[in-house]
Structure 1
């Protein structure tokens, strides 16, 4: 049951940020540099960007270390792509979904 809760969180964690990203791209065009500038519009948003960036790096190190040392399923590496392609809100619960799967 908990495993499926993580998957639901991963889906919600993908949908919610992407709604805002896609709206921003619709209004501003596919301008990644402009999006980065917008992320640093004020001190509060810059703090959030740094908070999420550090969390994303820590999560990535954890995922890679577990896949390497604990022989976690390699499919769990998709969580790294989800983390940097969408956000920690998708990547972390997705990894917890993979990690909580049946033992091999």
Structure 2
């Protein structure tokens, strides 16, 4: 995967954390504003059921990377997330639900 290899691994780790509801990992990956924004868009903090995910694509945007991920469950949805280096760690600094069932 070349340049995207490390960030791809991190995005997959994050998506697996969402599927398994690993709250500590999810919180570690999300900057606070991105977390609040997603909670509001996806369900206001209520638990949602997610059984799987699919990485749909990625592209560079300056120093950041944009990743589109589909989360699959009774109510599936797609998220477009902006990943940025914060210190030495890749974090979601902004995200939007771009489509939902």
Structure 3
């Protein structure tokens, strides 16, 4: 079974046991998060038709456990102005929290 949820403006496809990084929020390690903005729920094998929400499914939730904080990949941003001798490089790392999907309730 899979679910497509909306979190912080992004749509994420999840299955039970998946470990993903989501946007940083106030959550302690080991606590559980419940996502109620479920857009769709379906079967991986495709034997049953998927349930689609308009825009969300009522009563469907995804429960996940917080594993801890994580950093994303380092991004290099370069600035350049022609004919001025101006070059600048800036690095950035986004902070995330890592979660593990425990159950999908549809």
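Since every read-out is calculated from the coordinates, none of them should be taken as a lab result. Being a predicted model, the structure only gives us computed values, none of them experimental.
Just checking, which of 1, 2, 3 has the largest value of relative contact order in percent (Cα under 8 Å, 6 or more apart)?
Structure 1 gives the largest value of relative contact order in percent (Cα under 8 Å, 6 or more apart) among 1, 2, 3.
For the read-out Cα extents along the principal axes in Å, a value of 47, 23, 22 was computed from one structure; give its label from 1, 2, 3.
Going label by label, the one that fits is 1.
Quick check on the output: -10500 is helix-only ellipticity at 222 nm (-39500 (n - 2.57) for each DSSP H run of 4 or more, over all residues; to 500), derived from one of 1, 2, 3. Which one produced it?
This figure was derived from 2.
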